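FYI, it's all coordinate maths here, none of it is from the lab. Predicted, not measured: the structure shown is a model, and the values here were computed from it. Cβ atoms are built from the backbone, for glycine too; each structure is taken alone.
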Structure I
Amino acid sequence: NGRPVRLGEVTRVIDSVETTTTASWYDGTRAIIMAVQRQPDANTVDVVDRVKAMLPSFQDQMPAAASIRLLNDRSTSIREAVDDVQFTLLLTIALVVMVIFLFLRRVTATIIPAVAVPISLIATLGAMFLFGFSIDNISLMGLTLAVGLVVDD
């Protein structure tokens, strides 16, 4: 007969959300979970710091009964790893200077690498800054290995 067939004529239609079986819970209460993901070229620690800085302004705009909680912070493990590598770098410098002193047994010969290693690290960090490289685990591990190479050569 040429008239349109309405969906309600052939099936049961319910005006609702797409799925009613999915819900979010946090500490035993219903929650709305929002995931913030960084862009591929973004610094994870910087993104987390900026999001955390914005949270108080979001909280001020919400009703008193609602609260914002941080569920997952990927920067924590990154910060710990960088701290560990920094400690390893400092320990490596100390061990290199100590080994040189133990083998050469001369303070003057020990002063040269004790001064050269920090100067070379500062110069390297300056060059990294100028060329836009970030300090991450890979670069810190490379610097740690380079400390031994500076003294070896």
Structure II
Amino acid sequence: MNAIDSPAFPRLLRILAVVLAFDVVAFGVWSFPALRSTAWSAGSVWVFGLAAVCVMWMGYWIVRSRTRLDGDVMTQTWLWNKRADAHDVVQLKLVHIRWLERAMAPRLLVRRRNGAITWFHSADPRLLTAFMERVADCAAQPATPSTPTTSAAA
């Protein structure tokens, strides 16, 4: 079975993330003379610096993140990698607003047997529906009955 791969977020959202990151840097450079003449506490400098790092870091992952369906396993690269096996899924919920899909990625809420909940994003909703079909196929397969083994006592 072929693997399906897609960016996690639509092109428009990835472009907006790059523009926002560029704007943060440009605004910092433009504001530098005025900011330099102001008295700053160490805490204020740290807050501004951490905010800029967070914006850049999230922008990087919005641009880089990918979702992949390989067999019965769906993975998404993100700040941490997300992974779900179709055999472990007990509930799915697809959130997809077709007329907003250029700006808002379709997403799939996956609830696993252990109670964990994970959101998967994909710019291509067909990847998410393909995973939903795999989950349905796994649920439709009859469970293999375990045959008790008896051993004769000697």
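A compact table of results
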read-out: log10 I(q)/I(0) by the Debye sum over Cα atoms at q = 0.12, 0.13 Å⁻¹, for residues 44-115 alone from the coordinates reads -0.57, -0.60; which among I, II; value: I
read-out: Which of I, II yields 28 [relative contact order in percent (Cα under 8 Å, 6 or more apart), calculated]; value: II
read-out: Test item: distance in nm of label points 7 Å out along Cα→Cβ at positions 52 and 132 calculated as 4.4, pick one of I, II; value: II
read-out: Parent structure of the calculated result 5.2, given that distance in nm of label points 7 Å out along Cα→Cβ at positions 28 and 124 is the read-out and I, II the choices; value: I
read-out: Structure with the greatest value (metric mean count of other Cβ atoms within 10 Å over residues 92-99, set I, II); value: I
read-out: Entry that produces 179 once volume of the Cα convex hull per residue in Å³ is calculated, selected from I, II; value: II
read-out: Given 0.10 for FRET efficiency 1/(1 + (r/R0)^6) of positions 36 and 84 (r between Cβ atoms, R0 = 35 Å, to 0.05), calculated: source structure among I, II; value: II
read-out: With P(r) over Cα pairs in 5 Å bins from 0, in percent, for residues 12-59 alone derived as 5, 20, 24, 24, 15, 8, 3, 1, matching label from I, II; value: II
read-out: Parent structure of the calculated result 1.00, given that FRET efficiency 1/(1 + (r/R0)^6) of positions 4 and 100 (r between Cβ atoms, R0 = 41 Å, to 0.05) is the read-out and I, II the choices; value: II
read-out: Computed -14500 for helix-only ellipticity at 222 nm (-39500 (n - 2.57) for each DSSP H run of 4 or more, over all residues; to 500) - originating structure among I, II; value: II
